[in-house]
Structure 1
Amino acid sequence: MQLEEIRGLIRDVPDFPKPGIIFKDITPLLLHQAALARTIELMAERVADDVDVIVAPEARGFIFGVALALATKRGFVPIRKPGKLPYETNSVTYDLEYGQDTVHMHVDGLAKGQKALLVDDVLATGGTMGACAQLVQACGAEVHGCLFFMELTFLNGRDRLADFRLDTLIEE
C-alpha cells in the first residue's frame, strides 16, 4: 500500500472540536487493517536503533505509540491527562490551537539517560509534543526525536520543536 492510498483514508471534519477547526479524522485509516499495518511499518522504519523507549500522549498518540513499541521491540511510556495516572507524576500545562491542556507522566516513567522517541498522530502547533518533551527531560531522559503520522504544516508546529529531530509520514 502506497502513502497516497493511506492519505486518502484521512477525512476532514469541519468545526470540530470547535468552530473554525478542521479535524483530521484517522478512524477510517484505523478501520482499514492493511493501511494501518503499512502505516506502522513505515513509521517503524524511522525509529533509530539507539532509541530505548517510545513515549506518547493520549489518546491518538497511544494508537501509534504502542504499535511502534511492539513493532520495534521497545517499552512504552504513556503521557496522560490529569487524574489518569495512579502514581506520583510531573505535569506540564501548554497552549493548544484551541485552548490549554495539561499532561502528566509518572516521575519514574523513564530512567536518567534513556533515549526516548516521542510519537503522536498529528503535529499541529507543537504544544502537546513540547510539553511531552519537558516531561521526558524532567526524568533526566533524553528526547531522541519526535515522530508523527501527519504534520499540519500551516500551523508551524515544527518551529516550536526546533531543538528536536522531527519526522512525519504525511504533510498537509
Structure 2
Amino acid sequence: MSQDLARYIRDIPDFPKPGIVFKDITTLLQVPEALDEAIQKMSDPFRDKGVEQVVGIESRGFIFGAAMARELNAGFVPIRKPGKLPAETLAMSYELEYGTDQIEIHKDAVQDGQHVLLVDDLLATGGTMEAACGLVSSLGGHIEGVVFLVELAFLDGRKKLEGQEIFSLIQY
C-alpha cells in the first residue's frame, strides 16, 4: 500500500454528478517521480509471475498497462469500448448503476494458456474488471492478477472479483 502517493490525487466534488467525489489522477500523472513510483509499485507483486500479456482497460488503464507491460517485459493488449477495435472482437456486457455497458477485446489478443495481468486505474463496483476478466478467460488466458492504482473500498468491488489476486496501490 502506498498512501503517500494519495497526496498527488485531488478530489473533485460533484463530478460527474452531484454527490460524487471524483478521484482525479491527472495530478499524479503530471509528477514524473509519482508516476514512476506508481508503475513500479503496481508491477512489483507480479514480477515473478511469468506475465506474458498486460491487458489495460480503456482509457486510463492504457496509461498504466502499457508502462507496466514494458516494466514486466510483456506485451500489451487493449480492452476498448464497442466499435473501437479494427479486427474481429469478443464482447462482454456489464452492469452500471443505471443500465449496462460493453467492452471488447480482439479475438486473437490472448492465446490459450497465456499468463495475463489486467490493469485499470480505479476499482469501484468491479463491473468493468469482472467483464474484462470474463473476456480474457473466454480466450483461454490464465489471469495472474488484477491491479488498480486506486480502490474505493467502500463500494465493495472486490466481491465481483472473487477468486482473483487483487492488488490496489491506494485505498479510500
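Rule-based calculations on the coordinates, nothing more; no lab input. Nothing here was measured: the structure is a model prediction, and the numbers come from that model. Cβ atoms are built from the backbone, for glycine too; each structure is taken alone.
Things to note:
- Source structure (of 1, 2) for distance in nm of label points 7 Å out along Cα→Cβ at positions 36 and 76, computed value 1.2: 1
- Ranking 1, 2 by mean projected area of the Cα convex hull in nm², for residues 20-83 alone, the structure that comes out highest: 1
- For 4.8 (distance in nm of label points 7 Å out along Cα→Cβ at positions 12 and 108, calculated) the corresponding structure among 1, 2: 1
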